[in-house]
Structure I
């Protein structure tokens, strides 16, 4: 399939519209441990004007607001924004696309995106737009899931799919210019005009009752992963969960729950 940014945008939009109502109770537990490291990388502080790009239900925006920042969110999903506005009626949330932010130049001291930039059809355009809306000296930071070698939860799922399913079954449009490594994240920031670009690997633990709960969270609160899991044949789906359960047993905690390691790259830079 050829690269079609509008097909990617339509796919992602449909998926996030569907996930909005349940994201907070499903997949958010995987992304929330990285919020404070993300805000730290952007050096968000009291009084800063901050933009949360691809804000979803606004969890990062909320945390920035709690730090005393003048936080504002933007997302292309009206359903996600409805959740965000209900959660935080005093914070401004705008509907808009990360590739063409509906904002004036040099409005913000910091901009962040928690696992959002790689869902954009052309991340490079989103990062250039981020550069445009930042003031001189402004900081950017975004998070991206680490490679499966570092990210146990993702490795368990992908290995199970490889052994028992079909990773191409969903027939989704090919992703845009996403990232595969930490260096690609830093290079993308440099290409967008940022300086002093850094990356750091941050580790956390994702807790679940069992393998079925982990897979259910992925199916409810993600985009491409959800489509891939939904496309598996029933027999394969059962085998995938069984495979994850067997290989995750080593991560069973004292309380009986699974405590599966996850990891993300946080990339940051500055506008000079």
Structure II
């Protein structure tokens, strides 16, 4: 990467990503733009399980690994995991990608439907298109925020959506690294910015708005090589007027770093 500066907005895997960038000859700058805040109400989960037993759900959709693990951690504490497993055994289990797949398999849950790459909501909806859901209940594990696109598609098929909130996305407590990144972009000190989730784009622009710098942020980002992990992040960036210069295929960190290395090394 010829010693060029690469900004990283990833939080959970930020250190790992920084190491990959450094190994390729880049200069990583970390500016975590996303925090996962636990948002579990055990009593709500207990009521949901009780209602699920009384009114069985036809489908259960799992969107993230962290949310899936949080659900089972909660049912473990409530002594309801065996009940949850029985309910899932009687439902059609749908997963959005490899992370919820791994979390469910660790609990020996049968998986009936897996969304195709690049593991977005569109692929989940495509898998459900041929499934009759009129009058059926569908449990949806929330992925940090509600998924209006998925919920709209399910309701259009006549389904009742049962939302399970387990965590929410927020800005980190310390926003100084993000503010410093916005300033560094203004000074043209950043060669590339890596986005690994749509929420990072929303949080970055949200903070820029509070700093009175939202109007210039898009232009400053477009002066760099913006690297996106996949189509969901790319669409979020486009919403703010930012064009992704490259998109990982498949949407994983390894291919993303490889593509970025090639682009910055030319």
Structure III
């Protein structure tokens, strides 16, 4: 861990940050409010997540505290009610927590251990991979409050599940269970409660074993697929692929393959 990064020791009001080897786990911890995203949670996530990138962590797991059966149950509705247009415009200024999560070079797994609603689902869709515990509900119920998703939901959701499914969830405010979320591609995997933690740890651990440079370039290239045309994306992939041939990790990975041993990545 970098000498100037002490995020794993910092005391936050509404989140916890822990590290096990090269996996950092960020837990939203507001059980009395079902982990709702208030200004404090957003501010603390925006401070903690970029700091983790300065550490030795190669994977971030974002999850909710277990006490309230929610990943994030939504935005803090009290805050929304009290804001007028000017105040909400200021609160919506980018980068918001969603852009911070989306912009991380480090892979981010959303461990959805309960309900992910409204801003909670938007936070999950800003992550790279979503693993959901069976029994949770997911949805964008903002329409029931006379508003629309404002954290990227109308943009990221169609890219994940298609325009029709996104329209169904956003226009109706309908909630779906984790099983259906898996069926329509909103989450990548659904696990029973007894297997959930082990599966998240297994996936995070397998990613953390890889070269940090290759992880960064692979994530950047995959993200380009939904944000560029096909030809432009293929050209970009080729550029990133070639750049890795200037790294020590490329040589180490191939040498380890021929020598039938685990590679020792240096991140160079």
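Hey, mean count of other Cβ atoms within 10 Å over residues 53-60 derived from one of I, II, III reads 16.0; which structure? Show your work: numbers first, answer last.
Working: I: 26.5; II: 16.0; III: 20.5.
Computed on structure II.
When mean projected area of the Cα convex hull in nm² is calculated for each of the structures I, II, III, which structure yields the highest value? Each step should come with its number before you reach the end.
Details: I: 13.7; II: 14.5; III: 15.7.
Comparing I, II, III by mean projected area of the Cα convex hull in nm², the maximum is at III.
Readers should treat all values here as calculations from the given coordinates under stated rules, not as data from a laboratory. In this text the structure is predicted, and so the values were computed from the model without any measurement. Cβ atoms are built from the backbone, for glycine too; each structure is taken alone.
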